[in-house]
Structure I
Amino acid sequence: MTENSVSRPLLHLFLAYFHEDWDLEAADWQGLLDGYVRDEEPDAELLRLLANEIDDVNQPSIRS
């Protein structure tokens, strides 16, 4: 993965669940994640990896 890329599972999560009409699927982002877990049945390890990757993406980039 390059500095500006994300994993396939994270890309799938965002494209399939956080699309432009997401508010028709759930009232809030927590509801979208509930739907993801219900529909995709990811194991605990994948959920941990996704959470860590989201944290990493959310951190400001430090460039030298």
Structure II
Amino acid sequence: MATLTLDGREFDMDDLNKEAMQNLSAIKACDQKLEALRSEQVIVQTARESFYDRLNQQLPKSS
């Protein structure tokens, strides 16, 4: 028996209606998207830092 815990309350998954299951599915999809965006943010930030470092190396040392 699978259970859902929400705000400290437990619910039997078999007792959830169709709309509740759809909302739960949507929440899971949102969580997955947020995690993917966090990962993408790390990648983009790392790339930005690399470009910054490369630009800094290409510019004259004194201005």
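Tabulated values for the structure
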{"quantity": "Which of I, II yields -19000 [helix-only ellipticity at 222 nm (-39500 (n - 2.57) for each DSSP H run of 4 or more, over all residues; to 500), calculated]", "calculated": "I"}
{"quantity": "For semi-axes √(5λ) of the Cα gyration tensor in Å computed as 23, 14, 10, the structure of I, II it came from", "calculated": "I"}
{"quantity": "If distance in nm of label points 7 Å out along Cα→Cβ at positions 17 and 33 is computed and equals 0.8, the structure in I, II", "calculated": "I"}
{"quantity": "For distance in nm of label points 7 Å out along Cα→Cβ at positions 9 and 49 computed as 0.4, the structure of I, II it came from", "calculated": "I"}
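Throughout, read-outs are computed from the coordinates displayed, never taken from laboratory work. Every value quoted in this text rests on a predicted model; they were computed, and no experiment measured them. Cβ atoms are built from the backbone, for glycine too; each structure is taken alone.
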